[in-house]
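Dropping the structures in below, format is structure tokens.
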Structure P
């Protein structure tokens, strides 16, 4: 492991630093190593922020903790993805409570073009399993990556069926990467990595599956995806929490309806009734609502060969100067909020557009 990784983990283990403050410090310093070696530089840039007057020191205790973590990472082939890295999930980075960094095993591939989170009850019914299997089968040829949590029930079905159908899948854990929870999914976790997928956790390597970890895990599932599919859920539970988190991130939410005689479907019905989720009964519904059912058009008037016609329209407007998302939406009324979000994300992934604070965008970094 290199020196920068050492300092990044050390910062994560420093008490008194919130995610927002730490991101501000790292952005001003340019690297975790600079935070420690050139404190005057970032302190001067952030002198107007009272919280950034904090002293950051590398104690013997932190050195010991970091060394142990690095040894475990090397032994078990675990890597760290940091929000300063180009590989950091672009969708997640736009969420205000995104982790500063997370650990992963498997492929460092977090910015694929179409990402669908799949969540649901641990006590999946035969109906829920069949419904989700049907929808995934109808999405298998659309280059969609699924994101789920490797839990019992719907999560397990989402990962297993994705692998069986040749789809790419990512798993976000509610514990450290030393443990697979539930243990019955150990073979499944190995298959995910073997097939080019990834296991992700923001928790230290030896962290157990404490129930308090799972709400934090759910925000990463929601933040990494373009949309969330709630396959089956009661009125309460982690999947409903995930849906509400995703809604706060302006993600599209979909829910599969069920029988009114079984409370196991009450959560999906409630999301639909409150207009939080759109009802879906097929993969085609998702493809149409996400505008994933059409191929990019080959238009000769593109500003750049890699931009679609829609992206070129947005680019021309933003090229005149920094624009907020409200200004872009007002200038481009032909795009629905979800479609505009997809266009902006696609342009970010292509490196021609940059997200800035205050929900604004620019063609210059």
Structure Q
């Protein structure tokens, strides 16, 4: 009941309350891990370059989202970590996830799309690639990534063509990197989502049963499955110190399996990034050393627990301010961010182990 002009009037506020609540939750969910608003338009002026024939030129640093010879968002360090020691003992070759989410007909992104390049750099390169910058040189090529719609399309021929274009760029970038900048240095291969899909192919083509395997410190294949039959000599890492091996996980709320992943039936290897083991031992929140979420300079400790099951990494709802509003059960966008400090520490551990070997 409310009063209007001294008269009691019945007002049905519950539907309005529900609508407003859903709107708040939706906005919060969109902005939690990586901000994807039109703020990227402010950075477009930094990306005014025109490709030749629509193809990347990896001799030009414009075609690297991250590169040690220029400043880029992967060089950013969260404020609580400003006093940590830094080095550049190994190289990271990081393949970024899908940022091409526009609803247009093209199946592959234009390599010189100003808005998309800004969006890539100030989302995944800032929030994900930066996890590797304490003791590594970070290389991350721009590539004609497949559109998000390709991953849900039933047109197999079109999809394969889109993936072929994207991976062709990545191979050229990696070969250019090996020829001009690697100079025999140890390598970490890393990716997320679409980037991990191509990281697996890169591992098959250049590392498995190849001399380059001896230079592999570790591979972090996040946000994408590693089918149990995919590799033969490349193995999953069994602990936090093993090198020349693979770590992989996809993060979901306890008990949840997205409809498009139910066909897998547990046929994927999984790493627990809190213990770096591949068994189903439960790891409590106390082992989570810190997450970097939407506020890059804010470190949240003990946000999630973790347990492997059914080919996925399962966690309880993450804990951070206002997290009770975050209703999604798929934490794909936070595969790296939720375990930011654990990954950062593990990179250092494996580099030390690799050098001892």
From P, Q, which structure was Rg and Dmax of the Cα atoms in Å = 21.2, 65 calculated on? P
Identify which of structures P, Q gives the largest calculated value of distance in nm of label points 7 Å out along Cα→Cβ at positions 142 and 254. Q
Answer label among P, Q for the case where mean count of other Cβ atoms within 10 Å over residues 158-165, calculated from the coordinates, equals 16.0: Q
Quick check: -12500 is what I get for helix-only ellipticity at 222 nm (-39500 (n - 2.57) for each DSSP H run of 4 or more, over all residues; to 500), calculated from one of P, Q. Which structure matches? P
Mean count of other Cβ atoms within 10 Å over residues 182-189 gets 17.2 when computed on, of labels P, Q, structure Q
Of the structures P, Q, report the one carrying the highest value of relative contact order in percent (Cα under 8 Å, 6 or more apart). Q
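Values quoted throughout were computed directly from the atomic coordinates according to the rules given, and no laboratory measurement underlies them. The model shown is predicted, which means the values in this text are computed figures rather than measured ones. Cβ atoms are built from the backbone, for glycine too; each structure is taken alone.
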